[in-house]
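A.B. asks: Take a look at these structures.
What follows is calculated from the coordinates using simple rules that are stated; it is not laboratory data. Predicted model, so just to flag it, every value in this text is computed and none were measured. Cβ atoms are built from the backbone, for glycine too; each structure is taken alone.
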Structure P
């Protein structure tokens with residue numbers, strides 16, 4: 001398959017056909033290069049990782065489930081190094097093209113998967129979402145993206161980053177396909193529970209650029225026509241800046257615990273976006289990490305109360321359109337902090353969240369998200385496959 005978008009890694013140009021029949025028969029898909037595919041090395045976005053690891057012996061369960069449902073795997077896609085960023089720039093493999101926002105990043109860390117779906121190279125793609133690595137690229141590329149409840153899909157055969165946040169996610173351009181793939185990956189074809197009140201996360205929208213808020217107003221009104229009037233709420237009494245700090249501390253500690261020994265032993269070549277993040281992670285104090293974990297338990301309890309009885313939370317998928325590729329490091333880090341203050345809500349709560357491609361700025365697409373309580377994945381998938389699937393993003397220009 002041709003790759004005019006630079007979405008695929010060279011060592012992952014493979015083709016594996018699944019079963020001849022199934023709910024996803026004939027669908028082409030790609031897998032982020034942190035998923036094991038038998039007979040290939042999982043490169044994890046870093047050339048020294050690729051050189052120091054052997055080929056996988058078996059497919060990751062998520063890959064196998066899609067193949068068993070009838071899909072055809074056509075390759076492995078570019079990820080940011082160790083899946084530890086939300087930008088989409090990889091110093092070893094380049095930056096996959098975002099066809100919906102030329103000259104701008106595709107978002108990360110599932111950059112190649114989002115670019116491949118957004119650019120029409122595949123119909124479906126696997127990514128991962130720890131702190132927004134599916135939700136943000138979905139927003140930037142104008143496609144659907146789903147982060148499931150934490151723990152709902154096996155992470156066996158998937159490179160870990162921060163295990164208490166890591167989830168398997170996926171992208172599609174078609175809402176029905178997104179939902180069907182979700183039912184396969186979740187192994188869940190039962191009816192969704194009753195839907196409750198629609199809530200609008202005012203503090204999350206306050207973190208978004210004013211242009212994004214304006215661009216998403218028509219989509220919010222359209223959702224309210226289907227789901228009822230949204231009740232404004234403040235998600236975090238402590239402030240989303242504080243939730244961002246809690247997430248950053250725990251994620252950094254888990255990432256260093258996962259990869260620090262390999263980094264110190266191999267001294268891999270890594271890019272500037274990751275260097276600074278690892279430096280900070282290595283210096284975290286144990287007492288600060290323990291305090292953040294205790295605070296997280298309270299955050300989870302708060303979100304469980306807020307989203308009980310089938311309530312849904314409406315929030316922006318990202319605070320801005322995709323940044324320019326040539327933005328400097330300081331600008332990318334500033335935007336990342338702005339992003340994580342929004343995406344940390346679902347990450348800290350272990351919540352399912354779906355990004356809907358319903359907004360557009362002159363610079364590119366912006367997504368609108370719905371989050372549900374933990375375990376409410378089927379509710380979101382039914383809405384995407386049903387009443388929300390007919391909503392459309394405004395045309396460019």
Structure Q
């Protein structure tokens with residue numbers, strides 16, 4: 001064989017190899033659908049605060065002459081918290097008591113006078129008009145006695161109000177006044193001087209804000225674990241108390257306030273401490289699951305368009321109108337995966353999903369164990385020379401009824 005033939009053979013062999021290489025269908029990275037656990041956790045930060053703190057006010061006004069408790073003091077129900085100077089209210093009470101005594105004496109005298117005039121009238125000693133005047137005197141005496149009794153009762157309450165006692169067991173968490181301060185009486189719910197705030201710190205709570213996309217996983221009664229900066233090596237047990245219905249919008253993001261009650265039997269947690277709450281939303285065992293990277297919303301078609309070299313508009317026109325945005329439609333997206341079929345082709349399939357832990361997601365419908373799904377995040381890197389074949393599952397095709405509802409994770 002001549003030396004010129006050998007290069008020709010090598011060139012031919014190279015061309016065949018290149019042609020074979022360019023006609024090879026790309027193999028996509030897949031993972032096998034299996035069963036496992038999905039442990040959903042929702043984390044948020046917050047500040048420790050007391051539950052139902054009680055603002056202590058006095059119905060009496062005047063100078064504080066006694067203040068036996070300070071911030072941090074433990075108090076029992078009925079214990080003395082503050083004493084307002086009682087001299088004014090004591091004088092008012094003494095005057096009211098004297099008026100009451102006079103009123104009772106006047107009524108007793110009116111009763112005796114009426115009895116005497118009844119006897120005289122029966123013997124025709126006095127006239128009818130003189131007899132009737134006793135009835136007016138009796139009415140006036142009764143009225144004076146009622147007024148005096150009412151004034152005495154009010155004066156007694158005012159005197160008692162000068163002594164401020166604890167309405168509940170708890171800890172004094174704040175005390176903005178000192179001995180000698182002049183206070184005003186609390187004659188209305190928002191009026192008067194706050195003497196101190198008492199709260200039961202045996203159980204505290206954190207108010208945290210949860211992103212609206214995670215609210216489907218948060219429910220009252222769910223357990224939670226709490227860690228605070230002051231005790232980094234200790235975890236406190238808590239439970240979701242309630243979810244407030246009014247949203248809070250911060251920098252365009254919608255959050256909902258969630259109250260988490262925390263057991264504080266050791267008294268270590270103090271109001272104002274910063275910490276993190278982890279809500280144990282869901283623990284699912286032995287469920288069908290896939291990596292979250294294998295799933296996309298039906299309004300995210302870029303990975304499929306790139307790998308299978310199908311224009312996005314073509315994909316949109318092939319899908320049900322309720323799955324993609326279009327004129328006159330809201331386009332509520334579903335969730336889809338790309339399934340590797342035994343014949344080497346691929347199928348876009350709609351799935352219904354459950355909770356996710358941001359690593360894996362539960363698949364409620366649309367897949368079974370042993371199916372192979374494409375890792376959609378990985379196929380966006382390169383565009384293959386020869387795209388694999390893709391078909392759309394029947395339930396996703398344009399014109400098909402919406403028989404399977406896709407739930408958001």
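A.B. asks: Name the one structure among P, Q that FRET efficiency 1/(1 + (r/R0)^6) of positions 106 and 258 (r between Cβ atoms, R0 = 35 Å, to 0.05) of 0.00 was derived from. Can you show the working numbers first?
C.D. replies: Numbers: P: 0.90; Q: 0.00.
Source structure for this number: Q.
A.B. asks: Among P, Q, considering only mean count of other Cβ atoms within 10 Å over residues 50-57, which has the greatest calculated value? Write out the running numbers ahead of the final one.
C.D. replies: On the way: P: 12.8; Q: 17.4.
For this comparison of mean count of other Cβ atoms within 10 Å over residues 50-57, the top structure is Q.
A.B. asks: Which one of P, Q has helix-only ellipticity at 222 nm (-39500 (n - 2.57) for each DSSP H run of 4 or more, over all residues; to 500), as calculated from the coordinates, equal to -8500?
C.D. replies: Numbers: P: -12500; Q: -8500.
Of the options listed, only Q reproduces it.
A.B. asks: Taking FRET efficiency 1/(1 + (r/R0)^6) of positions 130 and 282 (r between Cβ atoms, R0 = 25 Å, to 0.05) from the coordinates of each of P, Q, which one would give 0.85?
C.D. replies: On the way: P: 0.85; Q: 0.00.
The correct label is P.
A.B. asks: Given a computed value of 19 for relative contact order in percent (Cα under 8 Å, 6 or more apart), which structure among P, Q does it belong to? Please report the intermediate quantities before stating the final value.
C.D. replies: Details: P: 19; Q: 23.
Going label by label, the one that fits is P.
A.B. asks: Where does the value 313 come from, among P, Q, when volume of the Cα convex hull per residue in Å³ is the thing being computed? Mind showing how you got there, number by number?
C.D. replies: Details: P: 119; Q: 313.
That value comes from structure Q.
A.B. asks: Determine which structure produced the value 9.2 for distance in nm of label points 7 Å out along Cα→Cβ at positions 90 and 346, calculated from the coordinates; the candidates are P, Q.
C.D. replies: Q
A.B. asks: For P(r) over Cα pairs in 10 Å bins from 0, in percent, for residues 242-353 alone, the calculated result is 12, 36, 34, 15, 2, so let me know which of P, Q that is. Display every interim value, and only then the final one.
C.D. replies: Details: P: 12, 36, 34, 15, 2; Q: 9, 25, 24, 21, 13, 7, 1.
Structure P accounts for this read-out.
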